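Asks: Once you scroll down, you'll see the structures, which are given as structure tokens.
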Structure 1
Amino acid sequence: MPAEQHWRPAACYRRTLLAVLVLGQTAAAVFALTRVMPLEAGNVPDTLLIYLFALLHGWIAVGCWTAVFGFLVRRTGGDRYSLAARHPAETLAQTALAPTAIVLPVCNEPVERTLSGLRAVYRELERLGRLSHFDFYILSDTRDPEIWLAEQAAWQALSRELDAGDRLFYRRRNVNLNYKSGNIADFLRRWGRRYRYMVVLDADSLLGGNTLLRMVRLMEREPGVGIIQTSPVVIRASTLFARFQQFASRVYSPLFATGLAAVQMGDAAYWGHNAIIRVDAFMKHCGLRKLRGPGLFRGPIISHDFVEAAYMGRAGYEIWLESSLPHSYEESPPTLEDELIRDHRWARGNLQHLWVLLTTPGLRFAHRMAFINGIMSYLASPLWLLFVILTIVIASSLSLPVSAALDGGMAWAAGLGLSTLGLLFLPRFLGIADIMANREGHLFGGNLRLIFSALFEAVTSLLLAPVRMLAHTRSVICALSNIPVRWAGQNRHEETGWQRAFDEHRLSLTLALGSAGIIGWIGSPTLMLWSLPVIIPLLLAAPTSVLLGRASTGDTVAERGLLTTPESGQPTPVIAEACSGAPLLPANPGLSNVQQAVLSPTMNALHRQLARSRPEWTTAAILRHCLEHGPEQLMDWQLSLLCRDRQALTRLHHLAWQAGQHSYWGQRIAALIPDPRRSTGERVETTDPHHAAAERPVRGTAAATLSLDTVDCS
């Protein structure tokens, strides 16, 4: 049961201080704006401009002061209220472990890259001699049969490599209800009661073995804690865009995470992965019902993690962000376009939180503020765009040129500009100062390269800010219009081509040209000068995204020692293991995974073990079509139905090997195994020893479990 929370007075003080600083600075900035702009009382555009400025300035100020808090906490030896500070390493080492499930939800993800990370985590725990307390679950929501067949093959190979048949499990849902939260909920209904804790990974996540042990032991020492969230940093970047994200994550994110942890304390948020959860409390209190509002606010909750943390807090449990826990990693989308696709989903999910915020009783104030902050992460973009438009409208209505209108308030304008720049760049300066104060500059290529890298990243961020603003505005409009989003796996490694870049950024180019034309028509050189930081990045959006989305440019920058991070220069053991493992899937040039499932005796036997027996009539027509014309002529749902049917796979395997030489399958076999008997049209029977060996069941409890549990999980 939740215990008494002694940290609350300190949390109240810190949050009050943050509010005073943010509101005070925002009030001063609004006052300066009224001295800069020739605003008229009662004028609707002028009044709206002031309100928008106050909201946007305040939101940016929250981030800046959070980073300042983080810097001060780090420079004064850490937060004495944090869980890690309460329990020294010596105490934790004497704490017993408890049964823990490490779950990896996947949906159309790159199979090799994803499971290599899970293998690295497994080997970390194995080296530490603590494997007996952990089980691993691959929870698949993949719909593409090419991918989920590869998942099953890679899972079998990994189980054999690790000799983990009784510890590494695979389950794929046939019905994808409620996205990732439904995937986790299905796991908990089936196997949750076997475990006291659950560690949730993402497809690109890594956690060090000692970090996992500390998380479990902290939960054991703190029965009132429901979730411990780590602060992952970005690793394994290849493109220039991902390297920028990796550098920013390593240099600036520690300040934001430490400051956020210091303000939220036991009312922190859950980020959906790289966290440990108390299973019993989660199952009792964190079930998510579908929203029952209009449009966007109806249906399953997409961004489930913040809501689950809020429900856990409502039940009296603490949620802690422990930024001091090391060796927590994730990856960045490789290109700007892939980040914006991900943000398109997240925008819809975060906006749904408005309904939760307004209709759910009993939520803690800190979790309500977390909802508001998440909503503003995307709503700020259309508000910023509206602010820019209002500025142009007001400037066009002035009887004097903009430069003349500003003459009386140039000192205020300079002060306001410097204040805004301070909000944007002070966290970057403090991040560099923190690294240098810790004498860690050599881990980033040296102090000089660290500074140049920070300047490089800052300029790039300024170039990308208007592009992100426009993309997020479109995402917000689509979400509010209730346009459904496509839920699929993320691109983890592909680059951006010119055609894709111009297709994605056509709107940016159009808006930039239109804005330049309007400002030119107004005839205000001053307004044009102030608008260039927005117009130029939008004009250059396509070539910028191509340049940033290439691994070659990323490698060139890395060769010059820029954007270096400690993990890229000296990978930790878990990163090195993830990057160096042997391939799990055999190379089969010329054969798709579906074709392998039909022709390969080993793969056919594996997939039959994981399939179910169904009435013959359900797949008879599809089987005939596949036999005559091949799997390319079938839709994904037809292939999935076929590959989930044990009898259909058996029949298709035998019939394909007995097919004539001019048939679809005969030609595939002839290309792979030239056989003189086929030149005479003789049928080749599947009585070879490889086929006989493949009839044996796959080793391990996992196979037996899955043959029973890959069912409709609605």
Structure 2
Amino acid sequence: MSNIYRMGCDIGGTFTDFVLLDEATGELHIEKCLTTPDDPSRGVMDGCAQLMDRKPDFLASTKQVLHGTTLVINAVLERKGAKTALITTEGFRDVLEIGTERRYDLYDLQQQYPEPLVPRYLRRGVTERLRSDGATLVPLDKAEVDRIAADFASDGVEAVAVCLLHAYQNPVHELAIRERLTKMLPDASVSLSSEVLPEINEYARTSTTVVNAYTKPLMERYLSSLEASLNKQGLRGRLLVMLSSGGVASVDTAANFPVRVIESGPVGGAIMGQRIKEMAGIPVAFAFDMGGTTAKVCLLQGDEPARASEYEVARVHRFKVGSGIPLKVPCVDLLEIGAGGGSIADISPLGLLQVGPESAGAVPGPACYGQGGDRPTVTDADLLLGYLNPEHFLGGSMALDLPASHAAIETRIGQPLGLQTELAAWGIHDSVNESMAGATKMYAAERGVDPARLALIASGGAGPVHCYGLARKLGIAEIIVPPAVGVASAVGFLAAPISYDLVRTHKVPLSSADLDAIDAIMETLQAEARETLTRAGEANVTTFERSLDIRYVGQGYEINVPLSAGTMVSIGRDGLFDLFRQTYEGLFGRAFPQNAFEIVNLRMIARGPLPDSPLHPHEASGGDAKKGERPAYCPLSGGFVPHQVYDRYALAAGACVDGPAIFEERESTTVVGTGGRATVDEFGLLRIQVYNGEG
């Protein structure tokens, strides 16, 4: 049977989303089911079974399953990873607690940091020392490594992170330690910093390697189980995994380097947003994805979503940079907010309404799910406000319990605050919008953009319900809601290329740099990247993007300078100086040509061909688009007013609807407020003009 399908599968905190693309016809088959937190692979197989009801034996005709998961980030947040140990250079075992000695809040004398993933008794120093150029200063004491390994065996260690000083320059001691550990701890997983992150910066390198080791056994078991289950059900194609960088890689790559998968789910929405931005012909936008557990925002300008080379997880204070565990791996530059449909509303110790970041998740879920949850959530508020149809949730396959939502909000919020239940529900809805707006304004200010000048591309199950209110708070004039909006991250997986990022530290002043040697290292990185893509089934690498991390001598940070075509020798020192100056001026407004600068890191990104867009010109499904009307809350009127209700996919291209209106589809609902106007374009995009007046 010929392979004609590709499937995107995104495991979120509340729902698991599926999009099956028929490459011959362009038709999308969509499924959404509750996530199974105890065993996420079970939720994947449940969704596949539901798809099989419509497309029997589709797995046998599927050439790629592109998978994103929150398994890694959840293991770190919930401290459910492997029992992990750390081997480092003698005298440096406390680097995880010392960190950078930077304070994330100058005025908080009691500030706290995340507890290290490795307890101190499992952090061991070993006799060895490399110089900063990689030369051996003190040989490795292998007998000491054996003694440490014996101690780890008696302590039941499941994973070991090895991070030695200057190992990014010379991995010889780390490789020797792995050889000894493999013999004495054959069942333990080992992560080497020289493989996970061969880059200068001791604390971030150690932290990143520890997170990789902590999650590696879990990821190996999960992917092995999932791949076996899919193959048992008939999959003949490849299982591929979404990376935090926005690329796709093989199961082996993801299993060996789970730290690169930590944000694999959220990036799908940003990738889909980028494609929508290009289809809509707008220069700059925010991708806004609000699911059941979190909301994500990403700045879209240029040819790809904004990227970063480091980020944090498990922050003690969600919005304070420096309060989390640093990871130095390539990632899409996302803002993640603890605001989703499952975010729980409560009364703070000060007697104020508080929404999130705690989520009801898939189990027990919002009160209206009827699974035993009795705490009010954003979804309960949206249902009570009339935005959601209790008989049409997931196309009617899951009925919502309106009385349960009413009781939860009335008991937990309305009565304690002395509010009518409907006003309490509006307070929950508006509060979560305010939280997202405040975080988005900060994110925009840090990147030098004005939100009011951007469009908002909404996605996720809850995103279209909240996008209009969020846009009004940000002063945004246009919202774009794509088709299949409730599963946009899974659609985004189908639009992602197979790709991989590599980095090597090569710290040298430009004035004394051996350009031939740098070219040789770049060739090595290119060959390694090509091999990684080949393992993922992509033999046709279309682009190799080279760049350098450069800084002025004495600076504590670098900027990334993309390189033009050609070798370092062909670019030359003068050409490299011009590239650095132009990039620096573009970021900071001026450069300092009299100052010397140095190369710090060499970077390589290999990409396969960009898949065709999964979205195609829109054809109305037929039938009457207008389904009727129902009362829903209107903030401009201060009460419930009739909202026209439409079947989104029955609207033909060119259709224009004035708000207040509600557009229903199987996986989500779009709300357009009073004064707004929604138009359907030729691609089926809902383009909403936002009314930003007062009344």
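Asks: As an exercise: relative contact order in percent (Cα under 8 Å, 6 or more apart), calculated from one structure in 1, 2, equals 12. Which structure is it? Present the calculation step by step, with values, prior to reporting the outcome.
Replies: Working: 1: 19; 2: 12.
Label of the originating structure: 2.
Asks: Then there is this: Comparing mean count of other Cβ atoms within 10 Å over residues 231-238 across 1, 2, which structure shows the greatest value? Kindly include the intermediate steps, with their values, before the conclusion.
Replies: Numbers: 1: 22.4; 2: 15.8.
Comparing 1, 2 by mean count of other Cβ atoms within 10 Å over residues 231-238, the maximum is at 1.
Asks: Moving on. Any idea which of 1, 2 comes out highest on distance in nm of label points 7 Å out along Cα→Cβ at positions 159 and 639? Each step should come with its number before you reach the end.
Replies: On the way: 1: 2.3; 2: 5.7.
Going through 1, 2 one by one, distance in nm of label points 7 Å out along Cα→Cβ at positions 159 and 639 is largest in 2.
Asks: Can you say which of 1, 2 returns -19500 when helix-only ellipticity at 222 nm (-39500 (n - 2.57) for each DSSP H run of 4 or more, over all residues; to 500) is computed?
Replies: Details: 1: -19500; 2: -9500.
Of the options listed, only 1 reproduces it.
Asks: Comparing volume of the Cα convex hull per residue in Å³ across structures 1, 2, which is largest? Mind showing how you got there, number by number?
Replies: On the way: 1: 179; 2: 167.
By volume of the Cα convex hull per residue in Å³, the leading structure of 1, 2 is 1.
Asks: Thinking of 1, 2, which structure, once Kirkwood radius over Cα pairs in Å, for residues 431-598 alone is computed, gives back 19.9? Could the numbers behind the result be given before it?
Replies: Values: 1: 20.3; 2: 19.9.
Traced to structure 2.
Asks: Using volume of the Cα convex hull per residue in Å³, for residues 263-438 alone as the calculated read-out, with 205 as its value, let me know the right label among 1, 2.
Replies: Working: 1: 205; 2: 136.
It was calculated from structure 1.
Computed from the coordinates by the stated procedures, all read-outs in this text should not be read as laboratory data. Predicted model, so just to flag it, every value in this text is computed and none were measured. Cβ atoms are built from the backbone, for glycine too; each structure is taken alone.
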